[in-house]
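Following are the structures in question.
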Structure I
Amino acid sequence: MESRRTFIKKTAAAGTAVIIAPTIIPAKAFGANDRINAAVLGLNGRGKSHVQGLMVQDNVQVTTLCDPDMNILKIRQKEFKDKYDKDVALEQDLRRVMDDKDIDVVSIASPNHWHALSVIWACQAGKDAYVEKPGSHNIWEGRKMVEAAEKYDRIVQHGVQLRSSPAVNEAIDLMRDGYIGRVYMARGLVFRWRGDIGDQGVSEVPDGVDYDLWTGPAPKRPFTKNLVHYNWHWHWDYGNGDVGNQGIHETDLCMWGLDVGLPTKITSMGGKFLWDDCKEVPEVLTSVYNYPEENKIIQFEVRPWCTNTEEGATVGNIFYGDKGILVVDGYDKYNTYLGRNREPGKSGEDGGESGSGMDRGAGGTDGHFTNFIEAVRKHDKSILNGPVETAHLSSGLAHLGNIAYRLDRVLTFNPDSETFVDDAEADKMLTRDYREDYVVPNKV
């Protein structure tokens with residue numbers, strides 16, 4: 001809690017009354033009729049779905065919206081009032097949300113560089129957390145997030161909603177039962193339409209934006225619209241490229257389907273081939289993760305523009321066994337093809353209200369929040385579909401691929417120590433230097 005204490009000390013000196021939370025806050029026991037109060041952190045993108053996902057739950061109320069941009073907050077406040085006919089509080093600084101004892105859970109949809117620290121602060125404040133993918137911005141802080149959830153006995157759900165999909169769970173069960181034989185390879189696909197973002201240069205910080213808070217743990221650059229709001233995804237200090245954006249759904253499923261953890265051999269290759277813009281991350285990225293001791297392998301590919309489909313999918317996963325293949329298309333459906341002649345086999349699909357699986361239905365965001373809230377009420381992390389450990393590992397796989405790309409060589413990794421083997425240069429990329437007041441602590 002080092003950085004929260006610094007914040008408390010500074011605001012107290014300024015004459016602002018701040019409630020200091022104890023180091024460990026006991027878990028709140030919810031009865032069947034107890035309302036759960038929630039805050040949503042980050043309202044420009046996925047946070048809108050988080051609000052919906054929480055508000056459709058029984059006896060759950062979003063009471064606070066939090067974002068460094070007050071302009072966005074005011075828009076979301078009006079939308080909330082129009083849709084739910086309820087008032088909602090606004091807060092720019094998430095530390096005040098953590099200090100609010102009336103808030104039981106926080107839902108985190110801020111940029112990647114804020115995810116792990118937000119989860120750690122929530123756990124320290126005695127709150128349960130739902131965190132968008134990726135769970136972490138780097139491997140080291142992902143492990144700290146796991147340690148915090150364990151130490152403070154908190155419920156932490158990772159926002160990969162396909163973990164709650166009945167169809168995808170059915171597909172996993174088929175593979176476990178040997179339906180496509182011995183499954184030796186998984187292929188992750190992220191073929192999204194990502195265009196030229198240009199370069200908007202440096203500008204003044206807009207009124208209503210707390211840019212220091214937006215930057216948080218990351219290095220503070222001069223303000224630019226190249227970062228705020230969405231295009232931070234394509235800059236290393238804040239995002240992780242599309243493998244660490246959309247791709248976390250697929251890295252998670254690759255590991256889940258193969259029943260593996262982090263790999264021992266990693267190589268990646270790619271680059272910027274289309275746009276002369278300010279993106280730092282590669283547009284095209286192909287990564288290979290090898291598990292020689294388990295005789296399994298993961299291939300992962302990111303493409304940005306015009307493309308073919310692969311087995312009908314542009315975003316999804318393909319699993320290869322010695323009797324056939326299984327294709328997961330998107331978030332909520334799968335198909336199988338058996339034998340040399342690719343005879344169609346078993347298939348499944350969730351459907352849901354929207355039919356897309358992204359938000360509605362049992363396997364969408366709403367259904368994933370249902371699983372989270374059930375675990376919160378029962379204070380039982382064993383029933384979580386996307387527990388914090390899976391957030392760390394699926395994000396870690398993406399981070400390893402990015403490190404291999406940036407160093408342009410094959411890397412050897414020790415999954416037990418979560419360090420590289422005799423490679424100090426690569427080890428430095430497992431973590432980062434944190435700004436004062438926003439430090440991910442070594443001891444959570």
Structure II
Amino acid sequence: MKIKAPKGMRDFYPEDMRRQNWLFDAWRRASRAFGFEEYEGPIFEDLALYTLKSGEGIVSEIFHFESRGGDHFAIRPEMTPTLARMVAARANAMPAPIKWFSLPRMCRAERPQRGRLREFFQWNADILGVEDPLADAEIIALAVEFFRSVGLTAEDVVIRVNSRRLAAAALTSLGIAPERHEQAFALIDRHERLPADVFDTMWTEAFGESPSAGRLTEFLKTSSREETLRLARESGEAGAAAADQFDELWTRLDEFGVSDWRAFDLRIVRGLAYYTGIVFEAHTRGGELRALLGGGRYDDLTGLLDGPRVPGVGFGMGDAPVFEALKSLDKLPTPGESLDVFLIDADAALFPQVLRIAGELRQTGLRVDFSYKRAAIGKQFRQADARGAQVAIVVGAELAARGELTVKHLASGAQRGVSTNELRDDAWKALGLKPA
């Protein structure tokens with residue numbers, strides 16, 4: 001019976017894991033460069049954690065189950081609720097700012113499509129305990145740092161930025177009552193993913209001609225930052241405050257040196273109701289792919305869990321859309337296998353010495369391997385090359401008798417004799433290698 005991996009999920013063969021770990025390393029380096037600390041949570045949570053935030057409708061979008069004890073759980077589809085639960089539990093004991101990141105595996109019960117799978121890994125980065133737009137700017141700058149680190153430029157990627165508070169003022173100016181803003185945001189968030197006629201029909205069914213779908217689409221597409229800020233300031237005290245905060249964010253992005261990567265876009269509203277202020281998405285400039293990341297400010301989420309109010313801002317970036325973008329831009333790396341040392345025996349009788357040396361070198365932290373099958377030296381060297389080894393150590397009868405080994409650097413072809421005593425004293429130095 002032939003059984004395949006479940007639809008929308010992936011097998012990771014070693015070559016796939018090398019690329020996956022390359023991405024994880026890049027995510028971790030960027031996070032730590034900005035002073036973030038890593039955290040984790042359980043792979044499944046109480047189902048109520050998600051329905052509390054998103055309503056009962058979320059149940060059809062996630063994998064959930066009932067335990068033998070009658071508890072209802074869900075495999076995590078996102079990390080923000082877990083983060084909110086963890087922070088709410090200890091909020092009074094943690095000094096601000098809280099700067100955390102995680103790289104969890106998550107699942108969503110939806111139709112798989114390009115750049116969107118049922119099972120995926122996601123980089124989550126959040127700053128909590130700070131209401132200052134400086135935090136919003138830094139979280140965007142963190143995303144830019146990652147893009148830079150993997151070879152992308154501002155010509156490849158744009159971060160489209162908006163504020164739900166500014167968008168609310170704009171909707172009010174179009175005649176949409178405040179109590180219907182969330183409904184409008186949910187539709188606007190889907191605008192670019194739906195065929196134009198489908199969106200027009202859905203908008204008309206919900207809002208009729210006040211305003212028309214065509215007028216709304218044109219307004220969202222053409223409204224400049226300056227015009228939107230003007231509308232917000234004219235809408236009252238709350239709108240003016242939102243405009244001032246957005247202006248400050250824009251200035252901070254200049255100061256972080258990421259102004260080339262940003263663009264104001266009134267169409268970015270994010271569909272999740274818990275966003276309360278600045279929202280943003282990263283897209284390839286060509287616009288043919290799904291968003292590479294999405295995030296924004298959420299200032300009331302911990303309160304849903306009976307915790308103190310803890311303002312926060314953060315984003316999530318899935319691995320699948322990032323790989324799709326790098327592939328489409330011809331910037332997807334192919335990391336090879338990497339060994340520090342490959343041990344070669346010149347004679348089968350010397351193989352026991354190979355094993356002893358391998359054991360000693362592995363204790364120093366070196367990545368060491370050898371051939372399981374006895375073969376000619378030339379074939380063993382080809383194995384060393386195929387395994388990506390930096391150094392080959394040849395155990396030969398004549399030199400081994402004097403306590404010496406031949407060390408060959410495979411990239412340059414340079415070789416020399418090294419004593420076994422040198423290896424025992426400082427293997428890294430004796431082999432001319434440096435820890436990664």
Structure III
Amino acid sequence: MLNEQYRKKSVSAEKAAGVVKSNDWIDYGHMLSSPMYMDKALSKRVGEVTNVNIRCSGFPGFSAVVMVDPKQQSFTYNTAFLTLADRALNTDGAISHIPSLYHEIPGFSRKHHHTDICIIRTTPMDNNGFFNYGICNDCQKEMIPNAKIIIVEVNETMPRCLGGNHEAIHISDVDYIVESDHEPLLTIPSTEPSENDRRIAGHIISELRNGDCIQLGIGGMPNALGRLIAETDIKDLGVHTEMMVDAYLDLYNAGKITNLNKVVDKGKMVYTFAIGSQKLYDFMDNNPLFSSYPVDYTNDPGRIALNDQAVSINGCIEVDLFGQVSSESHGLRQISGTGGQFDFHFGAYHSRGGRSYVCMNSTRTDKKGNQHSTIRPFLEPGTIVTLPRTVVHNVVTEYGIAMLKGKSLWERAEALIGIAHPDHKDRLMNMAHDMKIFTNQNR
């Protein structure tokens with residue numbers, strides 16, 4: 001019975017792409033559930049259709065649709081989170097950003113989005129007729145019921161990841177099945193942390209405690225943090241995160257992660273998507289240690305706060321003396337998205353014993369070799385505020401930690417200048433006076 005259904009619903013990528021009509025809205029699966037094979041097939045329809053909108057987030061590579069149709073003659077590409085490849089393709093507005101808090105995106109399907117077609121990459125069908133979503137289970141729970149046509153792109157290299165909940169779709173709910181070329185999933189090897197990464201990680205290590213439930217972002221600093229924790233006597237860590245990365249695997253292998261002190265999902269490493277090495281993907285395959293959930297579960301600030309001693313650690317681009325944090329744009333240039341940073345920064349702070357950190361190098365160097373402070377008097381016009389000043393808890397550079405909660409404007413500015421690069425402190429101090437943040441009474 002299942003095999004007969006499979007045979008009837010199996011079509012070529014070209015035939016599946018042929019169901020797309022002008023004016024359709026298409027939802028792609030996000031991150032590594034993005035349908036790269038079908039994306040190539042859709043790119044061949046440029047010139048045949050008009051005003052087709054694609055919604056995605058974190059497409060893992062160069063989208064063929066955007067590469068073939070940068071002028072948006074047939075397709076408009078909309079994304080909630082730009083990747084490195086998206087940035088390279090985003091010339092002359094080829095990609096439109098969808099501002100969003102990650103935990104709210106599934107609700108867009110219920111409340112705001114019209115969807116004609118949903119296309120997701122999955123594992124092969126199991127013996128019970130289910131296609132597992134693999135290492136991204138963020139929004140399918142709401143995207144799929146909202147769509148008129150469901151297409152699954154089967155990829156044999158996708159690991160089968162256990163829930164949680166809503167981690168698979170049954171063949172009875174699928175309209176078309178496309179066997180892909182089974183291209184290996186995108187891998188991101190661990191980067192070697194810089195000396196500044198190690199120094200930043202060292203400051204955070206000093207504030208970690210046994211039993212903390214941690215969330216890490218991606219990059220050199222989290223990797224450095226994982227390596228440093230492995231060398232300490234910190235123990236019984238828990239994991240509740242949006243993104244599963246190799247640092248968690250390293251910590252687990254070092255015996256630091258038990259998940260036994262968690263209040264919710266005790267014993268489980270909870271996540272909504274993974275990006276890392278093939279070693280990480282292999283370890284996650286059919287492993288009951290991991291629990292995959294939709295993002296409106298993992299990133300719900302209220303749920304994050306349920307675990308005691310929740311700790312959120314993420315990167316940012318710059319912060320101003322008022323405490324406003326930008327993690328997603330350089331002026332008007334959108335380079336990523338809010339993602340789950342707000343969700344976890346806010347949620348972890350409200351956990352009993354919780355703490356939130358945003359980390360950055362104290363300076364950046366432009367293309368001409370000029371050095372600039374990432375702690376600025378005020379954000380450049382057009383720069384997007386990812387974390388408003390009312391939300392920010394701790395800002396970390398290689399020079400230390402500035403705790404901002406409950407502090408007045410002059411106290412915040414003083415704390416931030418205290419972790420700025422020494423070459424820029426005098427200018428920041430003078431600007432704080434010019435801006436009337438500092439007065440003769442308080443400085």
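Suppose distance in nm of label points 7 Å out along Cα→Cβ at positions 117 and 141 works out to 3.3; of I, II, III, which structure was it derived from?
Values: I: 0.6; II: 3.3; III: 2.7.
Only structure II yields this read-out.
Which one of I, II, III has distance in nm of label points 7 Å out along Cα→Cβ at positions 133 and 189, as calculated from the coordinates, equal to 2.3?
It must be structure II, since only it matches.
Here helix-only ellipticity at 222 nm (-39500 (n - 2.57) for each DSSP H run of 4 or more, over all residues; to 500) was calculated and came to -7000; which of the structures I, II, III was it taken from? Before the final figure, lay out each step's value.
On the way: I: -9000; II: -12000; III: -7000.
The read-out comes from structure III.
If semi-axes √(5λ) of the Cα gyration tensor in Å is calculated from each of I, II, III, which structure is the one that comes out at 34, 26, 22? Write out the running numbers ahead of the final one.
Working: I: 34, 26, 22; II: 53, 23, 22; III: 40, 26, 18.
It must be structure I, since only it matches.
Only the coordinates and a few stated rules stand behind these numbers; no lab work does. This one's a predicted model, so the numbers in the text were calculated from it and none came from an experiment. Cβ atoms are built from the backbone, for glycine too; each structure is taken alone.
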